[in-house]
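Take a look at these structures.
Only the coordinates and a few stated rules stand behind these numbers; no lab work does. No experiment lies behind these values; they were computed from the predicted model shown. Cβ atoms are built from the backbone, for glycine too; each structure is taken alone.
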Structure P
Amino acid sequence: MNIKLNRWRVLIASTIINLCVGAVYAFSIFALPLTEVLDASISEIMIAFTINAALFPIPMILGGKLVDKGKAKIAIMLGGSLFGVGFVLSGLVTATWMLYITYGVIGGLGQGMVYSATIGNSVKLFPDKKGLATGIVTAGYGGGAILIAPIANALISSKGVQPTLIALGITFLVVILSFGLLVKACPVGYLPQGWTPPEVNKGGSIDIPWKQMVRKPIFYVIISMFCIGALSGMMITSNASVIGQTMFGLSAATAALYVSLYSLSNCLGRVFWGAVSDKIGRTKCLMVIYVVIAAMMLTIAMSTSVAGFVVAIIGIGLCFGGTMGIFPSIVSEKFGMKYYGVNYGITFIGYSGAAFFGPRIANSVAAQNDGMFTNAFYIALVISLVGLLLTFVFKALENKKQTVSLSATESVVN
């Protein structure tokens with residue numbers, strides 16, 4: 001069904017909204033100052049980040065359910081309110097357990113709901129450019145720290161960390177709710193003008209509800225690849241500033257700039273790999289991504305110079321962004337669009353696994369090695385090679401499915 005709709009305006013508004021919720025990637029800027037304010041260790045503070053990320057599938061599924069019902073705007077408004085309030089309340093806490101509730105639970109629930117709604121709605125609006133559209137809208141999320149990190153660092157230096165959290169929370173509320181008014185839910189049966197869906201996608205033959213999806217072996221391969229692809233990124237995301245300061249002797253201000261550089265790479269990687277995957281296929285892109293991750297982990301593990309640190313975080317950022325930009329398209333192509341919101345929310349458990357284990361592995365290893373993350377990088381290197389092997393399993397399952405479908409078609413014809 002061809003319906004006139006300014007989908008690019010919706011995409012731009014969704015991307016700006018994601019710039020706000022992407023502030024979660026700047027948590028390492030807040031972490032060290034919060035240790036002083038709350039008299040806690042860095043590991044205790046980082047639990048708030050872990051909770052925030054680990055909860056992601058729950059609001060993703062809730063937001064996805066609303067998107068599937070044509071209520072993307074409601075999901076954004078509700079989620080945006082929770083996210084902004086979570087930041088404001090984080091500026092008022094007096095103990096770490098309170099931070100776990102405000103930043104971890106409240107902020108995490110809001111963040112996941114917004115993220116799910118912006119991505120789910122964008123995928124539905126751009127069936128002809130899935131990789132590019134999801135790359136752009138997730139780039140907003142990945143690039144949030146580009147703006148937030150230096151601003152937050154400057155505000156922390158002059159005002160303190162908690163007033164900074166309050167100011168940012170109020171700003172996020174205003175921006176998300178304002179741009180949320182511009183978001184229009186994708187109409188049922190929407191097709192871009194002049195675009196005809198591929199023959200294989202006609203008739204809704206691949207629309208698979210979540211109960212059937214979780215019974216398929218390929219789902220577990222996808223969720224595992226997602227987890228592995230995001231693991232190294234989550235290690236760096238949660239510790240970029242700390243790694244820069246403890247291992248490479250950077251000042252807090254300089255480390256904040258490199259956090260922004262990492263976030264920029266993350267942002268660009270989502271658009272770049274999303275667009276490339278539209279051209280050469282998702283599997284080939286993932287193969288390259290896992291190889292580059294392994295190479296960058298080896299680089300940062302062996303490097304003793306700031307230059308090596310910079311090269312590594314750029315490469316890891318690009319690949320982390322690529323992972324986040326490619327998997328929305330993979331889920332829509334393997335399981336269809338009708339139930340996409342919920343299906344992607346469930347698949348996002350892979351990201352949550354990375355968010356839970358990535359920072360914990362990095363911080364645990366560092367705690368046992370006088371603040372050095374080197375062994376954690378080697379662990380991530382090995383895991384990325386496992387991801388590379390899984391792409392071959394994924395490809396084999398795809399080929400098997402295509403063979404079965406072809407055989408069934410030939411049987412009907414005969």
Structure Q
Amino acid sequence: MKTVDLIYFNAGGGHRASALALQQSIAQSGLPWQVRLVNLTEVLDPQGTLRKYTFSPEDYYNARLARGLTIGLRHELKLLQGALRLLHPTLLKILKLHWLRTEPDLVVSLIPNFNRSLFESLTATLPGVPYVTLLTDLADFPPHFWMEQGQDQHLICGTPHAVNQALDAGFPADKVHATSGMIIRPDFYRPPTGFDREARLRELGFDPARPVGVVMFGGHGSRSMLAIAERLPDVQLILMCGHNVRLAERLLLLPATAPRLVMGFTSEVAETMRLGDFFIGKPGPGSLSEALHLGLPVIVARNAWTMPQERYNTDWVRDNGFGLVLPSFRGIGAALPAFLADLPACRARVAAHHNRAVFEVPVILDAILREAERVDAQTSSQLTRRLSESGR
């Protein structure tokens with residue numbers, strides 16, 4: 001049985017969610033692989049020393065997202081990448097030992113910034129084991145974010161723009177693989193059984209004849225949800241706060257003339273989003289892809305606070321007519337009437353977007369693994385022949 005390692009970390013939550021979705025899809029596909037989820041943070045800091053004596057970078061990043069403090073992340077990204085260059089020899093040493101101990105047959109990275117160290121350490125210790133970078137963003141944010149030039153690795157890209165970025169960066173065409181979108185959980189594709197949307201909305205106190213907006217900013221929420229709720233008191237809203245209990249408490253105190261549901265963390269994201277007519281949130285690749293797959297046009301904002309790797313996502317939304325891009329959520333009250341008037345046409349454009357990436361990626365990985373096996377068998381055959389000829 002072949003062993004496939006999926007590399008993730010918990011910063012933002014999207015990388016882990018994509019890894020879990022891919023693991024589930026591989027299992028459902030029937031491929032005879034042992035799939036291991038590998039948290040890179042635990043590999044690099046197995047004793048939790050950094051968290052114990054300083055802080056967890058993942059917790060720090062997630063706290064920034066929850067508070068909406070994202071305006072300086074572009075500069076911090078440059079500092080992170082500079083630190084990784086300085087730590088590169090140390091990272092190589094740790095990762096080489098990891099690969100020798102675990103011996104995977106295929107490595108799939110679902111994280112940015114660390115792919116140079118991951119790739120170079122793998123090829124140095126286990127030559128011939130294929131390395132795949134699976135972008136969980138709609139585009140790269142060069143340099144050195146997702147794509148590392150000069151590396152003989154595979155790239156899986158979810159948009160034509162990302163494919164073109166890879167080709168322009170010099171990656172061979174046979175190493176660049178296109179999918180129809182971003183990975184989302186397989187349960188988003190399962191038709192709900194016994195689901196009566198109108199009845200469920202009535203149970204929750206909503207009027208099914210009026211539009212319902214689903215507001216979500218990831219698993220830790222965002223203070224932007226307060227600004228949205230304050231400016232839309234007469235709009236039916238489902239506000240998903242994730243683990244941010246304090247945010248949920250503040251939202252419950254806001255006055256509203258339309259029905260409103262404030263939710264904490266739920267594992268039933270797909271079921272909740274199916275209750276909506278449109279989506280409001282940050283332009284994250286996962287939440288956008290989930291909303292669009294369920295037929296919801298989106299409203300997002302792009303400004304100095306938008307994370308640098310997510311800015312292209314707003315262009316993608318606007319260029320495809322998938323929704324509304326605002327300079328700030330402070331203007332959502334004035335912009336919403338025109339958006340709702342165009343909602344049927346927008347829903348038709350969204351319905352024409354078919355994302356099957358979570359089912360396409362296992363097929364791509366299987367082909368990569370089979371090609372590696374073929375090359376390895378060919379190399380072994382050539383070596384055997386040479387040894388035989390030299391012994392004559």
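When helix-only ellipticity at 222 nm (-39500 (n - 2.57) for each DSSP H run of 4 or more, over all residues; to 500) is computed across structures P, Q, the figure -27000 traces back to P.
Between structures P, Q, the greatest calculated value of FRET efficiency 1/(1 + (r/R0)^6) of positions 27 and 331 (r between Cβ atoms, R0 = 35 Å, to 0.05) is seen in P. Could you figure out which one of P, Q the value 162 for volume of the Cα convex hull per residue in Å³, for residues 123-314 alone was computed from? Structure P accounts for this read-out. Work out which structure the value 16.9 belongs to, where mean count of other Cβ atoms within 10 Å over residues 163-170 was derived from one of P, Q. Attributed to the structure labelled Q. Among the shown structures P, Q, from which was the value 25 of relative contact order in percent (Cα under 8 Å, 6 or more apart) calculated? Considering all the candidates, the number was obtained from P. When Rg/Rh (Cα atoms, Kirkwood Rh) is computed across structures P, Q, the figure 0.98 traces back to P.
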